[in-house]
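Take a look at the structures below.
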Structure P
Amino acid sequence: MGSKTSCIPGFRDLDIASRRRLLATFCAIDEGELDEVLGGAALDVAAADRMVENAIGALALPFGVALNLQVNGADYLVPMAIEEPSVIAAVSHGSKRARAGGGFRASADEPLMIAQIEAHEVHDPVAASRRIREAEGELVELANAAIPGVRARGGGARRVDVRDLGEGFVVADVLVHVCDIMGANVLNTVAEALGPRIGELAGGALGLRILSNYCERRLVHVTTRIPVESFGCARTSGRDAALGVASASRFAELDPHRAVTHNKGIMNGVDAVALATGNDFRAVEAAAHAYAARTGQYRPLATWQLADGGETLAGTLSMPMSLGTVGGALRVHRGAQIALRLLNVRSAAELAMVAAAIGLASNLAALRALSTEGIQRGHMTLHRRALATPLESGDVPMPSE
C-alpha cells in the first residue's frame, strides 16, 4: 500500500458505495469492478458448477474489510468473509491497539508440506525403513519429475523421512517446497508418483498416497509489544486491562476447555481471511488444532504476558499455515481474486503473516473485552443491529451466547 495507512477514521459510518469508492482509490482498483464483483457476481452459477459437483447456486457471506493492521511496518486493508457480528470490528480494534507498539512483527518458515505414502503388512519394518532411506536420492528425483512446474519456480521435493508406526505400518513423508500455492494437488501428485516404488522398497502392501494437512514445518510466527500506558480506556486503566489479558491468557494455558475457545477466537480472524482469499480454511483449522495439541495437552496458539517490568503487554502466536496466492479456487472465483488485489500481498508467506496477525489481533480484542467489560457488551450491540427488525418487533428472544 506504499505510504497509505490502513487507519481510516469514520469508515464504518460510510455507506457501502462510499466504502467501495474509498477502497478503489486506496488500492488502485476500478470502482466499477468492485461494484460488479462485490455486488453479488463474485461467483456466478456457471463458475460454481465448475468448482463443485451437483451445484445449484452460490451461497453468499458478508465480505468486509478490517482496518488498522500493520505488519512488519507495512499497512494492510484486510478482506474478511464471515457471518459472525463483531469479528471485523474486534480485529480492527485489536490492530489499532497493537499500532501503539509499532504493530505486529511476523515471519514465516519455508512452505514445506508433506506428501505421505503408507505401506502396511510390512514384515520387517526396520529393513524397510533402511531401504527407503537409502533410496532417498532416487525418490526425490522421481518426485520432482512429476511436478516440473513447481521445480521451474524453485520448489520441489527436498527430502524423504521414514517412520515405523507399528503393527506393520511404515510411512514415507516426502517434504515438498510448494512455493506460493497451498499445495494439495502437487502433494497428491508426488504421493501417487512415488507409491509403487515405496511399496516395492517397503516389501508390503501399498496403502494411502495423499498429502498431510498437518504442515508443522510451515509455521508462521507473530509478535506484538504494546505499551501498557496506551492500553486503557475511560472505564479501565491500561495496567488493569493488560493484567486482565495476561491472566486470561494464563487461564487458557492451564485449562484445555478455555484453550479451545481462546483458539476459536484466533481462528475467527484467520478463517475469515482464508475464506475471503479462496483458501481451504478447513485445512488451516485442522493443522492449527493438531499443533495446539502437539504436547499431549491442548494449549493456546497465542499467549500474552507483561514484560519490561510490567510496562509492556507482549503477545506471541505461532501456528501452521498453508495458504496460497495462486491456483485452487483463485482460478475461477472473482471474489477471491479481488480480495487478493485489495490485500496487495506478493507471496503466500506474506498472506500467511497477515492472516496470523489478524488472528492475534482478534485474540487480543476478545481477551481485553472478556477481562474488562465482558464479551457481550460490544458483541451484542452488533448482534442486535444484524437482527434489528425481528428484535425490534419483539418476535425473537435475545440470544444467550
Structure Q
Amino acid sequence: MSRKADFPGLVTSSGKPWHYLDSAATAQKPQAVIDAVTKALGVDYATVHRGVYTRSAEMTLGYEAARRRVAQLIGGREDEVVFTRGATEAINLVAYSYPNKGRVLLSTLEHHSNIVPWQLAGWQIDVCPLTPDGKIDLDAAERMLTPEHTMVAFAHVSNVLGSVLDAKRAAELAHSVGAKLLLDGCQAVPRMAVDVAALDCDFYAFSGHKLYGPTGIGALWARGEILDAMPPWQGGGSMIDRVTFEKTTYAPPPQRFEAGTPAIVEAIGLGAACDYVAAIGLDAIHAHEARLVAATREALRGMNDVTLFGPEDAAGIVSFAIRGVHPHDLGTILDEEDVAIRAGHHCAQPLMEHLGVDATARASFGLYSDEDDIAALLRGIERTKRIFG
C-alpha cells in the first residue's frame, strides 16, 4: 500500500530513503500530480473564464472539472464548492461573510486557523473541553449550546492528537439550537472517506497540500442555500454580474466568492490528487494508516520515559514526549537519521496549555508510509535517549 515509488520526494539528495513522518503538516506529491501541474503550466496554460480562444476554453473545462472532482470526493455538489487558498482562507470566508454572527462554539484542540478568524471577525467564542483521552467532549457541548450560538466549528480530526470527531452527533447538537456546523477537514480528507451529506454538516473546509496536491489551493464546501444567502468576502474580477460606479451586482455562488484570477494550475493539481486517492480508496488508506498508528503507539508505550497523547484510535497521527528531551532536540537528531517529524506547538497553543507541555513531537503518516519508517523513527528515538542519558 505504501506507494513509495509514486513519490519522487521520498529520497534524500544522496539517494537514500527519506523517512517522511510529517504528512499532517504537508503531504508529499505523487508523480501524477507533478505531471498534471507541469502540463497545466506548459502546453495547456491559459487563463480561465474570460478567453474566447480554444486553449482558454479548454483550461476552463479543466479548472471546472477539478471542482467537480473535489465535490465528488466529499459527496457534495460542484456548485457548492468554492476554491480558496486553503482551509485558513475558507474559515476566514465563513467567519466574515456568514450573515448571522453570534456565538461560536470551538474546542480546546482547535488549530489556530479555527480560532483566530472568529476572533478577528468579532464572534463571541465559547470553548468546549475534551474528554480524558483527547476527544471533543460532545456531552459537554450539549450542555453548553444555547440559541445564542449560531455556529459550531470543530476539527473533524485533530492535527495534534489525531482524535476523530463524532461529526454526525456534532451536527445534531448544533442544529438542535439553530446553529450551523463547520468542520475543519484538513486532517480528515487525506485519510478517511468523507461524505458531507451523511455527516449533515453545513460547511466543510480543507487544504489541497495535505491531500497530496499543491499548496495555495483548498476548498470550502457549503450548502447551496447558505452560500446563496452569504455576501461576497472579497471584491474584484470574476465575482461580479454587473459593475457600475453606482452599484455592483454579484455572480451566483461559487463564483461570488472567487474574486480575481484563480489558482488555475493549483486547482488542476488538486483535481489530479483527488483522482489519485480515489483510485486507491480512502477506506484502504485509513486502514493502512490505522495499522501504522497502532504499531507506533505500541512500540512507544513500551518505553517508560515516553508519554503518549491522544486516543488509541487516532487517525494517522501520533504525538508524544520523551522525558528530559525537548521535541526540537529530538527532531534535530532524527533529521540526522533521515527521519522527518514535526516538533512544536503545531499551531495549537491552547491545546498545549491543556496538555501541560510547551510542545510535542508528532509523527504523522501518509499513504506512502510503512514499517521501515516506524523502525527508523524508533532507532532515532533510542539514539536520542542515549545522547541525553
Open item on the list: As an exercise: mean count of other Cβ atoms within 10 Å over residues 74-81, calculated from one structure in P, Q, equals 18.8. Which structure is it?
Closed with: Q
Open item on the list: Quick check: 2.2 is what I get for distance in nm of label points 7 Å out along Cα→Cβ at positions 170 and 274, calculated from one of P, Q. Which structure matches?
Closed with: Q
TODO: Tell me which of P, Q gives 2.7 when you compute distance in nm of label points 7 Å out along Cα→Cβ at positions 218 and 290.
DONE: Q
Open item on the list: Taking distance in nm of label points 7 Å out along Cα→Cβ at positions 26 and 226 as the criterion, which structure among P, Q has the greatest value?
Closed with: Q
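If Rg and Dmax of the Cα atoms in Å, for residues 234-369 alone comes out at 22.2, 71 when worked out from the coordinates, which of P, Q was used?
Numbers: P: 16.4, 52; Q: 22.2, 71.
Here the read-out was taken from Q.
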TODO: Determine which structure produced the value 5, 23, 31, 24, 13, 3, 1, 0 for P(r) over Cα pairs in 10 Å bins from 0, in percent, calculated from the coordinates; the candidates are P, Q.
DONE: Q
TODO: Using the calculated result -11500 for helix-only ellipticity at 222 nm (-39500 (n - 2.57) for each DSSP H run of 4 or more, over all residues; to 500), pick out the matching structure from P, Q.
DONE: Q
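Each reported figure results from applying straightforward, stated rules to the coordinates on display, with no laboratory input. What you see is a predicted model, and the numbers here were worked out from it, not measured in a lab. Cβ atoms are built from the backbone, for glycine too; each structure is taken alone.
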